[in-house]
Structure formats: structure tokens, C-alpha cells
Structure P
Amino acid sequence: MKQVLTIPEIKDGILFQGKVIGIREAYNLFCEEQEAAIHLISQQAQGKEQAPLILNQTMAVEMIAVKTATLSFALKLLAEKTIMLETDYLKGEKSNE
């Protein structure tokens with residue numbers, strides 16, 4: 001799977017946010033949003049939390065990129081991990097035949 005965003009794209013997003021809230025705050029915001037997105041997706045994958053409908057939430061325009069990018073990355077991690085576990089499971093079944 002291709003990376004969700006390249007490093008230069010992430011940098012551009014942080015620079016944009018930096019103009020809105022300051023560069024240090026923009027970096028902190030990105031890190032906090034990424035941690036929150038990974039936690040949310042992890043909880044959902046374990047059946048511990050309902051999925052919020054992000055598109056049904058009111059969101060400031062300047063937050064759309066950071067929210068959707070961090071959520072996309074978290075979902076990509078989940079997809080990769082799930083595929084890896086399924087592949088390992090199938091390999092284990094074949095060796096038991």
C-alpha cells in the first residue's frame with residue numbers, strides 16, 4: 001500500500017496550520033490528533049468504541065486536513081496489521097494440512 005501522505009505533504013500541512021495557530025502548536029496538534037486517531041481506531045477494532053461519523057461532525061475548515069490525514073493513517077495501519085495477521089493465519093492453516 002502506498003503511504004497515505006509523504007513527509008513533504010505532512011510538512012506543508014503543519015506549515016499551513018502554523019500560519020493559523022503557530023508552528024509549535026501546529027506540530028503539537030498534529031501529534032495529538034495522530035495519537036487520538038490511532039487510539040480511536042484501535043478501540044474500534046477491539047469492539048470497545050463506536051465509530052464516530054467524522055463527516056457528520058461540525059469541523060473548522062482548517063482542521064479538515066489534519067483530522068482526515070491522521071485518521072487515514074490510523075486506518076492504513078489497521079489494514080496493514082489485519083492483512084499481516086490474516087496472512088500468518090492462512091500460512092499456519094496450510095502447514096497443519
Structure Q
Amino acid sequence: SDEGVHVLDPFTGTGTFITRLLQSGFVKPHDLARKFTSELHANEILLLAYYIAAVNIEATYRQEQARVSGADPGYEPFPGIVLTDTFQLGEA
């Protein structure tokens with residue numbers, strides 16, 4: 001929950017790790033928006049899994065925001081997901 005601590009899921013699959021992290025309580029409610037928009041990162045190589053992960057993470061974030069605020073915050077896209085091969089990120 002601390003500022004500046006980034007979390008990377010290099011092989012996100014359907015986004016279970018990040019969704020469970022958002023639901024776990026490790027991220028404090030007042031830090032949730034910051035973590036979601038700039039400190040959570042997910043990589044996936046398969047297109048279908050990438051789309052499913054994005055939907056799962058976005059839906060979980062929306063549910064957690066609604067739980068904390070008591071109102072539906074609306075849709076917000078997850079900016080931290082990338083369709084890429086994690087093993088090739090370091091190759092040039």
C-alpha cells in the first residue's frame with residue numbers, strides 16, 4: 001500500500017493475482033486509486049487472456065471502489081496491462 005511500491009505480474013493469465021491483491025485488504029482504501037492507475041502492472045502474451053485479465057481487474061477495482069465509497073464509481077480502464085512477451089522485454 002506504500003507509495004512507490006510497484007507490483008508486477010509478469011504472466012498475468014486471467015488477472016487472478018492482481019484481482020486477489022485488490023480484494024485482500026493489503027492495499028488501503030485511500031491508496032486504491034493510486035495503485036490501480038500507476039503502481040500495478042500486468043503482462044500477458046495471449047490476446048484472449050489479456051482481454052479477460054483486463055475485464056477481471058477493472059471489475060474488481062470497480063467493486064472495491066463501490067464497497068469503500070458506497071456508490072458506483074463507474075468504469076475505469078486498467079492502464080497497467082500490456083500485451084507482450086515478458087521474456088522478450090529485455091531484448092533489443
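Readers should treat all values here as calculations from the given coordinates under stated rules, not as data from a laboratory. Since the structure is predicted, the reported quantities are computational estimates derived from the model, not experimental observations. Cβ atoms are built from the backbone, for glycine too; each structure is taken alone.
If relative contact order in percent (Cα under 8 Å, 6 or more apart) is calculated from each of P, Q, which structure is the one that comes out at 35? Derived from the structure labelled Q.
One of P, Q was used to calculate semi-axes √(5λ) of the Cα gyration tensor in Å, giving 33, 16, 10; which? Write out the running numbers ahead of the final one.
Details: P: 33, 16, 10; Q: 24, 15, 10.
For semi-axes √(5λ) of the Cα gyration tensor in Å, the value 33, 16, 10 is produced by structure P.
Give the label, chosen from P, Q, of the structure having the highest value of FRET efficiency 1/(1 + (r/R0)^6) of positions 30 and 46 (r between Cβ atoms, R0 = 41 Å, to 0.05). Before the final figure, lay out each step's value.
Values: P: 0.95; Q: 0.75.
Largest one: structure P.
Between structures P, Q, the greatest calculated value of mean projected area of the Cα convex hull in nm², for residues 6-61 alone is seen in P.
Name the one structure among P, Q that helix-only ellipticity at 222 nm (-39500 (n - 2.57) for each DSSP H run of 4 or more, over all residues; to 500) of -27000 was derived from.
On the way: P: -27000; Q: -11500.
The read-out comes from structure P.
Given 1.9 as the derived value for distance in nm of label points 7 Å out along Cα→Cβ at positions 22 and 38, which of the supplied structures P, Q does it correspond to? The structure behind it is Q.
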